[in-house]
Structures are given as C-alpha cells and as structure tokens.
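Values in this text are rule-based calculations from the coordinates and carry no lab data. As the structure is a prediction and not an experimental result, all values here were calculated from the model. Cβ atoms are built from the backbone, for glycine too; each structure is taken alone.
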Structure P
Amino acid sequence: IPPGFQRLRGIAGSGKTVLLCQKAAHMHLKHPDWTIGLVFFSRTLYELMIGLVDRWLRRFSNGDIQYDHKTNHKLRVLHAWGAKDQPGLYSTICQLNGARPKSAGDTRERQPNRGLAELCKRLSEEINIEPCFDAILIDEGQDLVTEDDLKYQGKQAIYWLAYQALRPVDPEQPEQRRLIWAYDEAQSLDTLKIPTTKELFGENLSRLLSQGPQYPGGIKKSEVMRRCYRTPGSILTAAHGLGMGLLRPEGMLTGITRKEDWEKIGYEVKGNFIPGQKITIHRPKENSPNPVPELWSAPVLDFETYGSRQEEISALADKIMHNLVDDDLKASTEILVLVLGSSSEAIELENHVAVVLMEQDIDIYIPTALELNELKPQWPHIDRDRFWKDGGVTISRVPRAKGNEADMVYVVGVDNVARNESDVSLRNQLFVALTRARGWASVSGVGDYPMYSEMHQVIESGDTFTFTYKRPLKRDIGDLEEG
C-alpha cells in the first residue's frame, strides 16, 4: 500500500484493472476504517468491477468477507460522474461537501469526460473541498484527462478534485495523499493528452513521483506492465500497428517515438527515431502469453472486404451462427460485435447489424437495453450499467465496450475509418476494438481504400514491423517521466 501517489502504466489487457481491484480489497481488509474509492469511467464496467472486488475480498479473507456494494460504505465502487440512481466520485464529493451535484444538462460540453471536467473545475472554484477519502484508485485514467482549456490552475480538473478529497497520509507532509491511477497510453478515445504526473497535478506536485523511484520500504512509485494476458500477440501487434499508423506510406500518424517507451510496453526496438531512419519493432512471445495462437492452426485475426454493407452483415450473421452452432460459443460474453465510425455512423451501423442478425434468428443485445432484441433503448427504460445480457450477442459502439472483452470479436465497418484514415480517434477505435479480443478477431468493411493495403501489410507483418521513421506526429504518446 503506497504512502502517496502511485502510477500503473500498462499495455491493453495487462491486468491493470485486476491489480487495482486487488489493491482496493487488500487496503479494505487491512484498514477497514478507511474510506476507499475505486473509480472508473465507463458505467458498463460496474458488474465487472464489483465482481472483481468481491472475488479478491473472498480470496484474501479465505472466504470470510464478501462484497455488497449497497451496504459497504467504506469501500465504494464508483463511476467517475454519478447519477440519480448510482452515486459516482463527483456526486459523492459534492454531497459530502454540501453541494448539489450537477448533471450532463448543466454543461454545454458534448463529450462526457469534458463535461465532467468542467463541473469538477467549477466545484473547485466555488468551494473548499473537505477531505473525505483515505485512498482513491482510478482505472481507465486516460479517459479522465481533457485538453488545457478545462484545466483548473494548470491541473487536470477531475484528478485535482480527487486529490483534494483525500486526507493527507501524514500530517507533517500534507501534500502526500494516497491516489493511485492506472492508464493505457494508447487507449484514449477523446483526448490526445497522456496522464503523466506533471500533466495531472502541475509542476510542484509532480516532484512527489520524481524524488526517487521508490518509497521507503521498497514500494514502487510507478509500475510498468509489459505483458498482455488478454489479447493474442498477433492481434495486439496489429492493433498497435493500425492504431498508430506505423506502416502508413506517409509515415506513422501517432504513437511512441522513444526506444525505452516501446520497451516499457513489451517490444524490442532496432534503429533510432530519426527522420529517414529504418526502425524494426518486434514483440517477443513471452510478452504475449495468450495460448490460443499456439493451439489454433489457422490465423486468429482476419480481414475481409465486401461489395456492399448488406453483404458484409450477411457474412457476419453466417459466421456468428457458425460460432453458436458449431463452435459452441455462448452468445453473451463470448461473442462481441463492435461497430466503427463517427457517432452518427456507428449508431446507424449498430442498428443495421442488429436488424440483420435478428432476421437470421440470432438474439441480440444493445448495451443499456432492458431486454434482448430491443433496438433503440430510450431513457428512462434503460440500465446504463449493463453491457451483456444472457442469450444475446452484444452489438456495441466502441466507447461503451472499453474494459469489456470476449473470446470472438467482430469489428464491423472499418471503411468508416479508412475513409478518414488520418483521424487519430477513428484509428484509436480500431485499436480499442481489437484489444477486446481474448481469442479471435475478425475485421470487415466495404469498398476499396488505400488503408486496406496498409491493413493487409500490418496483419502479414505478424509480431515484427519495419518502417522508415517520417515526419512529426499528430500525437506523441511517450512518457518523459521516469518509471
């Protein structure tokens, strides 16, 4: 249990969420009088987070203690914002400080992370926050970061509110507070900022992490998690290659440009990041221990294009039927369909896929719906925390799918990315979608675009990419801090 800041930086599927839940359970058992907040961004993760906390509390207590989130007010599992039916970090801090929590209707920002940052900034400007937590652990940390216009006095507003709500670890060092955050630098869908300590807390507090790599007693201030346990190596490397545009003819679009940063996420690098230089990046098998590729004779990742959307979705229906009947996969939690594109494109595609699958007698589930085969869930008849429902194949847009995973993942509508291939956030959707896969991934799209040959090249490259480093990036996701 660190006596102050701790940062967990890891590759997608490296076990960051499990580790945070273990830390929260361990703290709760060791210090039952502490008020602990376990915080995350996506509401559809409630079931997963509560299940993990319960599992580790039982494991660490030899079955004596289980977790009931409705009655346990000392260990709180909270999404970042909060709603009438479900308290979150922001709404809990408001209530404990006598302020009325505001909602999405009180901000003009359209992106949820920006809306929440604006409200956190306003709260910090309006009142002095009384400390009410002993420890706060934040998962999906990259999603709680916004651009500079929403900062509070040079600090990220959501993190700063969490920091203010923490009691000092030691009265003689009031700036030391127990805030632990985990992030995946390649997974933010809404911002180009990376949650380094300086970015989150400004120059002064960032010194707390930089004064040596460990606290007294040997607890690390920063952990790097290189191994990906969830996603097979060839799918993970394709996700990185496509997400960053490593093999684009015009040069990589975004990504990591320092050798040591590639090594931190489990790659080996030959060459230097100097324009015009050849670079080879290789991911060794030991950093992707998922056994499926060894046991499966065919490739675990495929990419197919079709003449029309109807053809693409009909082929998808055939494949899913094969999974259900011949492969004996469960519709819910073992098969996942993810649709790509801008918000309007993805909503339309989600609906189109759902209609065709239902016509083929495949039960579907749209996240937040109360029932299977409900095409357009509407408030108030929704359950915002639900992502899966027994008996139905979940069809989802990518932002809702974050943190969830399935054995077989179908990624539909890659043409929506290929049409605007230099858009970092669209490529990032493709990255997040592929890294939901525990076993197999199948990508499909319509038409013919230059990006398709890049995709074939990436998939054929397997665990090794060689490219010529060119031109400045739209976003450098390296980490200039130690650790």
Structure Q
Amino acid sequence: MAPNKPEESAQNVIEQPISIDYDHFINDFSKLRQPSVIRELNKLYSQKTSDMVSLAGGLPNVTTFPFKEIQITLSDDSTISLKEKSLYDALQYIPTQGYPPLLEKLRTLQLKNHRPPCWDNSEVLITPGSQDGLCKAIEMSLSPGEPFIVQHPLYTGTDSILKPYCSDLIPVEQDGNGIIPELLKEELEKRIKNSSDSFTMKKGIPKLLYVNPTGANPTGVILSTERKKEIYKLACKYNLIILEDDPYYYLHFDDTRPVSFLSLDTEGRVLRFDSFSKIMSPGIRLGFVTGPKQLISRIELHVQAGALHACSLSQVIIDSFLEKWGFDGFFEHLESVRKYYKRKKEMMIAAAEKHLTGLAEWNNPTAGMFLWIKVKGLPDTFNLVGNECIKHGVMLVMGHAYSVYKDKPSSYLRACFSLATPEQIEVGMERLAKAIRVEQERYKNSTNSNNAPSKNH
C-alpha cells in the first residue's frame, strides 16, 4: 500500500546552492567540541572488510554476552529473530550517527515522504528519542540569554530544555490553523527596529524558531500549508533556522498527509525531528534528525559526547521490522494507527459535546492525541485541575503548564484521548463537567465576597 501523499511538496529533488553561513547557528560552546578519535575509528570498523584485523576499538567480546537469541512476535504473528550477526550488531557499540542499514532506510523514508529540495546537502542522525535530538540541537546553537522564538502555547518538554538557558523567549500565538505569520513578522520587525548597535543586534535578533506543526501539543492543530510557506519566507528573510519538531506527523486525521517544512526547504534552513514513539513504541527511545550536513554533523558530536549513540538493540529491531514488512507494510501500519487515533478523537469530541456544551469551548483537533479546552467563567484552571477534578476522579493538565507567561492565569486545560477507553472518555467528560460547575460556583462566590461592600463598626 502506497503512503497517502502530502497535499503538496517539492516536485523534484534538486541540488540547491547552499549559501547559508551555518557558523552563525553554532555557539561557542559547540565549536569547542571535537570528534572522538575512537568514535571516528568505529565508523571505519563498521565498514571493515572480512580480512581486516582490528586491534583498535575497545569493543567487548560478544562471546561473553549471556544472550543467544532474541525473538519478537509482531502484530501480524510474523516473527523477527535476532541471532548471530544481527544479535551481535544489536548488542555492540555502533557509529554515533546510527546503525548503517537503518540509516539507509530512514534516508529512503525521508526522500519518499518529503522530497527535500536540498537533499544533496542533507543528512540523517538517529537519536535516543526525538526530544534528545531537539535538546542537542538547541545545545549546539543557543547561548544563555539569547532570544528564541516559540509557538504558544508551548510543549512542556521544549520549555524544560530552554529553562536553564534563561532565554529571552518570544512567544507567537496560535489559532485553529497554527502559528499566525503576521504576529511572527511583527515580533521580528520589532526586534530589528529596537536593535540600534552591533552588540544588541547580535544578542537581540533570534536565530531559531521552534515549531510543532502537526497535532501541536497541546492544541491538536495542524499548521496550514499556506502558513508554512509564509513562515518559511520569513525564516529566509530574517535568517532563521526552523526546528520542525513533528512527532505526531503520522497522526493526522485528514486523508492527506500534511506538507512539511522540510519539503519546502529550498535554502537548507530546516532541522526536522521525527519520532518512533507515537507509531512504534516510546520505550524503544528512537528518533531521527534530518537537515543540513553542516548542522547534523555538529549535533552528532553532542550525541557522541553523551550517550555515544542511540540504543543499538532498538535500532536493529526497527531495522529488522522494516526489512520484514517493507515500506508498504510500514505504511499500512501507519494508516491503521492514524485511523485508530481519529476514532478516539471522535469519541472525545462526542463526549465533550454531550457534557461540556455551555461550560467550555474547544477546537476540533486535526491531528495528535489532545483536546485543548477553554473553560468558561474561570480565569484560571489551576485549582479546577489540581483540586476539584481530583476530587471528582478525573485527571487532566492545567493550561498554565503550557504557558510561557508563568505569572499569568490560564483558562485552558488539556485532555488526552490516547489511552482512555470509550467508557472512560465518557465518564471522564461527565466528571469534568461536574467539577467545572463546582469550581465555577466557588469562583463566583469568591468574587462576590471580594466585591461586597465592607461594613464599618
């Protein structure tokens, strides 16, 4: 089965002249990182001929490992068996960039899905989860105190990465179609207008834009193709690198797959982060970064200095799975996952309409796992979620968790429909409605009490 095609993408993969000064996007800390000699030798070792004698790398001997075979049964009852050579690879050190057979398959996958215009200058790096790749990319580029553009509301994981940098966050609001380009342009123009000297220009003009374009966490919206084009033009004009964090890419609810920034990237200014967590397993901890070779090789050094490489066993399992099912089987699996989450979304919307009408409002999610709910009559949901909902036996996340304005209230909350059964979704929305009514009454009484005229005695 062929994958459902993006609504629009680059027609041909062509080599584009790369004129970007990538040095501008690498901070002084990252510039000090140098490749490990041993790790570089490991790359050669993975390509060694059968008669090569290696006395170089400190690889432990596989015969001392207490594992003989690993067998995995797949959902179609077929099996993957790791033994001898495949088991050896799964249990041994591998090159930092990734397990070579899987790397080649991921290059093919990205070419099939996105047809990047700058493919000749692109590379793929496998990471211990896509969030680790994002973390390493930010570590490579951002210096403490520098400005950083984020979509708002903001995924909590990204917020956690950014906190130690004490960054000057520039939030750009979203609506039902994602980030609003006009607001992004206003912020960039404001920065340039207020930068009067070279020092301020260096510190005050952002170089990174974070986007979660498909099924954004927590809003569940897809950034429209038209807006992606406008935002990409702004990135070119103001010299930004786009960090395209897209773990929900395959969980879209329309039949047509969204266009990616990578597929529009004619200048080589997109770093795209993909994940196996939502489509295979989060416990397998694998993601991969695609982007300009100059930046991918630098991020690789940050992975090399930490985890050395993503889990060998996980990489060999995913490679064996793709070898077993092929891309057709993989795309069929993706289609079943997409339809599953679409059904769960429809259940959540039906339950919300039944129980929350008049109490709250929400957008119909177009991808992902979440319903972003605005509660009426409450300026803040912190007490509702942290106290009243718990009393009523339902757990959600308060909107304040996704706000960069930590000193301001939020009337939103996030509900996740991925794990709950249809019965639990129904009961959960009913309990939420009861909790909202109690909290609204409490807030109303509190407000009336505060506004009551004082008595003089």
Structure R
Amino acid sequence: LTWNDNYWLKMKIPFVEPTKLFGNIKDVILMRRTIGEVYQEIYRKLGDKPIGGFFKLRQPMLMVKDPELVKEVLLDKFTYFQANDIHVRRDTNPLLKMNPILASGATWKNMKSTFTLIGEYKTLDNMVDSMKHISEQMVDYIKEQGIISIECKDMAAKYISDVIASCTLGIETNSFKEPNSQFRKMSDKILKTNTKSNIALLFAMYAPKLANWFQYRIIPESVSKYFIGLLSDICQHRVKENIVGNDFLQYLINVNKESEADGEGTVYNYDKITGLCMTLFLDGYFLSVNPLSYCLYDLANNEHIQDKLMDEIKSLEIITINDINLNKIQKMTYLDMILSESLRLHPPLQAITRVCTNKTSLKLDQHEYPVDVGTPVTVPIFALHMDAKYFENPTEFIPERFTHEAKLQRNDYVYLPYGRGPRACPGEKFADLILKVAIISILVNFRMRLRDPLKGLKQDP
C-alpha cells in the first residue's frame, strides 16, 4: 500500500488528514510523545466515528474505536487479523526470534500451547514460594537503606528480574544483595534504551524495509550473547548432572524427553528452548517493571485506598510475608480492583496492531467497512482506557470501577491492558501474581507516601 490523499475517500471511511512526510505519527517518529498519546489524539479527532483511517508514514492504517469492532478484530474475525504489525530481523535480534509476537500460523499456535502452562493454578502455586523469598530480600533491602525514600523503578526492576529468573530458569540472582553483578547489569540494559535501540524499535513498527537495511538491534548484542550463553550453560548442566528443576525451563526439557520417548523426536532444540525461556523473561520484565512502579505510586498517592487495602490484607490474616499464599491472594478482590485500575491508567500495552491477512470487512449496525489485505488495524488501548464515555473522570484513580457490578455494565473490549482474544498475552496471570505478591509484601512491612507531591505523571516516549 502506498500513501495517497484519496485512499480513505475511496474506501468511504472517515480519516484524519496526514502531513506529507510523517503521516499522522510525526511525534512518535521524533520521539516527542508516546504511541498511546499520539493515537489518543487521532482517536479524539475522529470524534464520534466508530472507525477511522490515518497514515503511518506513507501507509494507510485503520483505527477501530467502537468496542464491538475491537471485538471483531481481536476475536470474531481473528483469522483475518492473525499477524502482529511488527517486523524484526531474527539474525540481529536472536533473543526475540522465538517470541510469539513475531510468529503467525502454526508456529504461533505451537508457541501459544507452550506458554499456557504459565497460567495454570498448579504452576502459579509452585511459584509463590520463590516470589515470597525474593520479596523478603526486597523488604530487607528497603530496611537496610536507612532512608525514608526510595526509587521505585530501580527496586521494581531488581525484584522482577530476580523473580522471573527464579521461576523461568531456577537460578537465584540476588539483585538486591549484588546490584553490580553481571546478571543485574545485563538485565538493566534491557530497560535502559538508547537512541539506536529506539530507532530499531521504530523501524520494526513503522518502516520494516529500513529495519532490514540498517540491521539495528532492539536489544544490544552484548545482552543477547550473555543470556544465550547463560541459558546454554544451564541447560547443558541440568542434562549432564541429571538435575530436575521446578521451573519453566524444566517443563521444556521434560517435553523433549517425553517426545523422544514416544518416538516423535526433539520438539525444541537448545536454541529454541533458549528463545522460549528468554521470551518469558523479556516479556515478563517489560510488562511488569513499570506496572509495579505505577501501582506503588498510585497507592502512595491515594493513602485512603492504601488503608482500605491494608484492611483487606489483615482480614485474611496476612501478618508477615510467610502468610501469603495463592488461595488468599485469589480472595483479595480489592487488591484486584486496585491493580486493574492502575493498569487502566498505565497500560503496559498502549496499542495493539494487527495486519489484515485476508480481504474482509468489519460490520457495525448497518454499516460495513472494507479492509484490504496488508492494512494494519490498530486498537488504541490507552485512548479507550481514557475515554470518559467508558470511564467517568478517566484521569482519576478509582478502583471501584472494577467491582463485579461495574464490570457487568461495561463492554469487555474497552479494557485491554494485556490485549484480548487468542493473541492476548499468555503471561497475564503470571504477571498479576508477581505484582500482587510484591504489593502485599511491602504493605505488611511499610506504609507508603509520596516524597514530593506530583501534579501528574509524564511518560518518557
């Protein structure tokens, strides 16, 4: 598809006028604003239209605003919109080559079935002890600082990386006790982007041909080499010494052994096992560090809500970290409401974009909207979350939006922090549990307040 002023007129779909060079995403390309903010502006310019067109550079792009159209793209007509609109060179980004986000068809289905284990009750229950152990280290770290203020994001990054390393690879990385370890330094580089990695990500999303040409890396080569070497050493050591772990890596090793015993051959070679484990590590890291930081901020900024949550914790006889278990966590409806509201305000995914793989049309009431093959169709998650039509006073932190009764009155497809449908994030329950254990562990030991009053948070593009 090539950019031209008449494209959306011919399709009879309302659209936002583009600029000649950047289309409608100039501020994203120049890294002035986040994708969520730019798409929210397009969302608002489309007014009460349920769907609308815009341009990413020279390519026409469709935005679905009405929740019924969102449902059609993500669920009802999923087979027409299977592919994600992101293009990454696997040879220059080896840690991403087994990521389900980049896969489609049979490859994606196989990966999805592998990751479903992460959301099973037994798996989550087995992981709670590891999370509690690392939470105790986090609490000790806070106490040892001997100060009344702490930088949440750094603390969250240490906690998340240690938890995921333990649950995925069965290794203890001790980020709180050894902040300068090689593992901690490499994990930190994943979050600390630079100009090159930002350009690589922009190319992957908006200019795949340039991505192939320049061969930019989203994750630095040194980080890729370190984690590939680490995973290889762990795998080989387990097999050689006949060590059995209680983690995601062991699950993959067991799948291979069972397949070989059945005469089906090896399902995953070590290269693929490394890729799958790193997918869980990277996705969990990316999708959990900011949400934990934001939720702690929201609680510190709303002490009356923090008080109510502390009452819920006490009502379940959680006095120390050792009292935490999965059964009690699943009874904590107010904690669930708090986390849901924090994820609404600060969704880890600000938009989802699918590519139309078979020509089709989207239907709403008596209207049909044609979609050509190759057209990217975006769901503006942040814009939906901040729409006063669905969430009154959307900038305010109000957990009661997520009572059972309130959710019944609202379309499911206006709240999408992890996506929805077959391609929703498979690690959602895992990520939620990581966050909840951390929040409970902090609140049974401390009370949180903001060091300095803030008028609002501004996201770094």
Figure out for me which of the structures P, Q, R the number -13000 belongs to, where helix-only ellipticity at 222 nm (-39500 (n - 2.57) for each DSSP H run of 4 or more, over all residues; to 500) was derived from the coordinates. Q
Computed 15.6 for mean count of other Cβ atoms within 10 Å over residues 113-120 - originating structure among P, Q, R: R
Working back from 60, 46, 44 (Cα extents along the principal axes in Å, for residues 65-344 alone, computed), options P, Q, R, answer is structure P
Compare mean count of other Cβ atoms within 10 Å over residues 233-240 across structures P, Q, R and report the one with the greatest value. P
Thinking of P, Q, R, which structure, once distance in nm of label points 7 Å out along Cα→Cβ at positions 97 and 449 is computed, gives back 4.3? P
